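Down below are the structures I want you to see.
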Structure I
Amino acid sequence: MTPDQVLKEVFGYPTFRPGQREVIEAVLAGRDCVGVMPTGAGKSLTYQIPARVLGGATLVVSPLISLMKDQVDAAASVGLKATFLNSSLTPDERRARVEGLRRGEYELVYAAPEGLEAGAGAALAGSRLALIAVDEAHCISQWGHDFRPAYRNLKGLKDRFGAPILALTATATPHVTQDIVAQLAMKDPLSVRGSFFRPNLRLSAYLKTGAKAAPRPGTVADTREALLRLVRARAGESGIVYCLSRRSVESVAEFLSSRGVKALAYHAGMESDARERVQDSFKRDDADVIVATVAFGMGIDKPDVRYVIHRDMPRSIEAYAQEIGRAGRDGAPSDCVLLYSWADVIGYERLTGHLEPALADWHRGRAREMFRLAERRACRHQALSRALGEEIAPCGASCDVCAGLDPVGSAPAVAMQRAAFGARAAEPAAPSSGSPLFLRLKALRKKLADARRVPAYMVFNDATLMAMAERRPADEDAMRRIPGVGPKKWADYGEIFLAALRD
């Protein structure tokens, strides 16, 4: 099969997104490649499609054990043969998967870098790897924003298995990109940088002034009440609220819960079982809002997060880009609201005291750079893209500066702004202002997902449901033309959703 055939006949999408084809063609030609593509650009397809075309097995180095089962389930939901090797398996399960891998039964095998240092690397020794994909590759660089020491030991993979390396990350400066190439011992790699401009993300920022300050545009005096207005205006939608400290996480989650919001707290100080329960509740739409530190990060594979709110300023521009990138991965309109103050900068500077001077100065500089970005009264998408090395024109309609958006305003005003945004972008309406049919399809999706004990988005994502509600397909041919309805999804769910649409 050709990449275009796999895209259409396996995944159900008619065209590639920007950057995907270049990456896929490079790895199919046996060339190393670095893909710097923002979250929501479809990075997973750049190794899943070659896995089907190349044959053999593709090793995917993934940073979180907690994410691997979802990644395997998501691959299986479109008909790909996938498995994972990690410490959660029993010896018998592990043995069976290794034997299956050596028999050529899997197209994709996921493993964590720490696992490759331990037993997974030895287990793969007798397998034919066609490709090695390193996800979240910025973790290999101490100049990246999520440095993981175990990533440093991936350097020998290329020579060990004789397979091309595909390094993927959502945010990497040119300096970090060079470090990725060196650390992975890549040879003459193709570098593909996707655009960081995602017009479906509505960016806005507010300076936190405190209750004593006189109210003025672009500021919030009462942070809690601003958060409550933001969340209530998006009732029934999935969102993340990021906070700097664990104490703030617990306080904000308790406050929102006391006001009737289905909110849960998440931070690294919680027991692993408790964190896993929170993640599962969010994936299955049992909780609407997760209030979290940045510990709730790379494990988020949920495409229908409709808003990301920063209660405190992120620690760097790269971190900001990564965190807002968790909103709207399905391409539907989503809100990204930043609340910031100079006190946030001081808070980050206190956290650098244990670092060596050069690294501490570097981190302090990044926090100040983030503050300056938030303060700038120019197109926010243009300013963010420029900080990441890309020049774009002003967005015109997707930020508070260009479009006069005020998501902290009253609920009726917010609803009007969101409807106007949808019209300006030729995008589908946001789910909160969607039709009763969309809401019925969403309820049906949750019922099916609960019965199969999988996250709701693994049935269909919001963008696919919105397309169904808008086009109202009446037969199989029309349904199969909906983006995201591949043959496996049609076989599993197509007739059920057709019946709901006919009703």
Structure II
Amino acid sequence: MILLTTLNSRFTHTSLALRYIYANMSELQTDTKILEFSINDALQSIAEKLLIHKPKIIGIGTYIWNASEVNELIHIIKKVDPSISIILGGPEVSHQPFRVDFKSADYIIQGEGDLAFYELCKTLLQTPQKHLERIISQTVPPLRELKLPYEYYTDDDIQNRYLYVELSRGCPFECEFCLSSMDERVRTFELDAVLDAFEKLWQRGARAFKFVDRTFNINIKTATKILDFFLAKDEPFFAHFEVIPDHFPQALKEKIKLFSHGALQLEIGIQTLNLEVAQNISRNLKLQKIKENISFLENETEAHIHLDLIVGLPGESLESFGANLDALVALSSCEIQIGILKKLSGTEIDRHDIKFGMTYSDIPPYDILKNHLVSFNDIQIMKRFARFWDLYYNSGNFKKSIKLLWGEKSVYKEFYAFGLWVYAQTDSTYKISLQRQGELLFTYLCDVKSFDAQEIAQEMLQDMLKLKGRSIPSYLRKYSKDFKIDSKLGTSGFNKRQA
């Protein structure tokens, strides 16, 4: 028995990589099984569920979010049954140095393992005594020769999880913090075969598709055909794409305008709007195009937009980051995901270490700890800033009332002060209930900002009661006598947050 497994970051996620390997196991497929878990599962329980099958080989998908857990899982498996061959693959082991010690693994496949895993298993089963290199570096497989994996999503996956799909691999850009920059050539799958596979998924009930292509809109002909696939379908459905911000020709714009609210999510990696910082990380910024396209998406489409900013880039101060955030909020009301810079093995971001004093943790997820412009304390504050920003701004729970924090002032400076205050009250960034979040915001606006409580309450009541089924929070009850409840229908499913 051969087992393919990984620890996904959430229950709702699925592993596309495992299904590619399974699809390409040829005659070994009948003796191969996929077992997926999440990082929240107990590791000894995971080991038990794997070992009960008495496998000869276990392949484990290894990523930044599960590297430490995978290492511990290997330790348990090898203690119980040292005879099992453990093969690692995935981004976390595809580039050196390894900052998690995977010495207990028998083999490591670096690069795309769609075909390499099968070849290694065949050799191990046929000639187990043959001496093989422990680390196997792979050439890039021809995508059009791979068997597609989509039929191996189960009915349970289709009903309860996101389905990850792709049209291409690689990225034409060279952003130094990103592993995708290692493969500059974009390779594509045969489009008709992919569309046929998507149609079969749709007929089975699939309605949530997350495309993992790094640059969905780099090929406009392909992008428009995929959009046409969804536009021909009855709603509801949810499709997520990563797009580059400066390439939206008119034909693509016209397609995007046809999608209804909540059906389409576009993730745009802005990272920085500072031209000097962008140059440091080999990122080409066409600022005017970016602003025009974000404005188009904001004002002329119903697409849910998700922008990314990074804290800690070489040469970027907190003041510069704050200017980026202020500019994006002025451009759009969409989600703005704030991330902390990570140093991934294999990327070229390390060339800035000396000049900018870049200091990173060697423990996953390899976050920056400090640099010459941003102290360790600054980074800690910004991690909390990012968490509170997600709770208060990105969640949409306080869409009206959160804007009262800044009014005409700097979004960054006002939210920064609010984040410091919230942390002083809670000493935590997690397990803060929605009721407590709202109460903290109300108290801050009234007591610290000295706003009129009745006026604040009216805005917050509109936020808190916009979804059907919510009750009036206790801290707003005395202000709600004349408030008319006009709740929207409750939402559910994969696009709940987007709605």
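Looking just at relative contact order in percent (Cα under 8 Å, 6 or more apart), which of the labels I, II belongs to the structure with the highest value? Biggest value here belongs to I.
Which one of I, II has helix-only ellipticity at 222 nm (-39500 (n - 2.57) for each DSSP H run of 4 or more, over all residues; to 500), as calculated from the coordinates, equal to -12500? Working through the options, I get structure I. Of the structures labelled I, II, one was used to calculate Cα extents along the principal axes in Å, giving 78, 53, 45. Name it. It must be structure II, since only it matches. Comparing FRET efficiency 1/(1 + (r/R0)^6) of positions 71 and 359 (r between Cβ atoms, R0 = 35 Å, to 0.05) across structures I, II, the highest figure is found for II. From which structure (I, II) was distance in nm of label points 7 Å out along Cα→Cβ at positions 239 and 447 calculated, if the value obtained is 2.8? So the calculation was done on I.
Out of I, II, which structure matches 1.09 when Rg/Rh (Cα atoms, Kirkwood Rh), for residues 303-366 alone is calculated? Can you show the working numbers first?
Numbers: I: 1.09; II: 1.04.
Of the options listed, only I reproduces it.
From which structure (I, II) was distance in nm of label points 7 Å out along Cα→Cβ at positions 311 and 463 calculated, if the value obtained is 2.0? This figure was derived from II. With FRET efficiency 1/(1 + (r/R0)^6) of positions 39 and 439 (r between Cβ atoms, R0 = 35 Å, to 0.05) computed over the structures I, II, the top value is the one for I, the highest of the group.
Read the figures in this text as sums done on the coordinates, not as results from a lab. Computed from a predicted model, the values in this text were never measured in an experiment. Cβ atoms are built from the backbone, for glycine too; each structure is taken alone.
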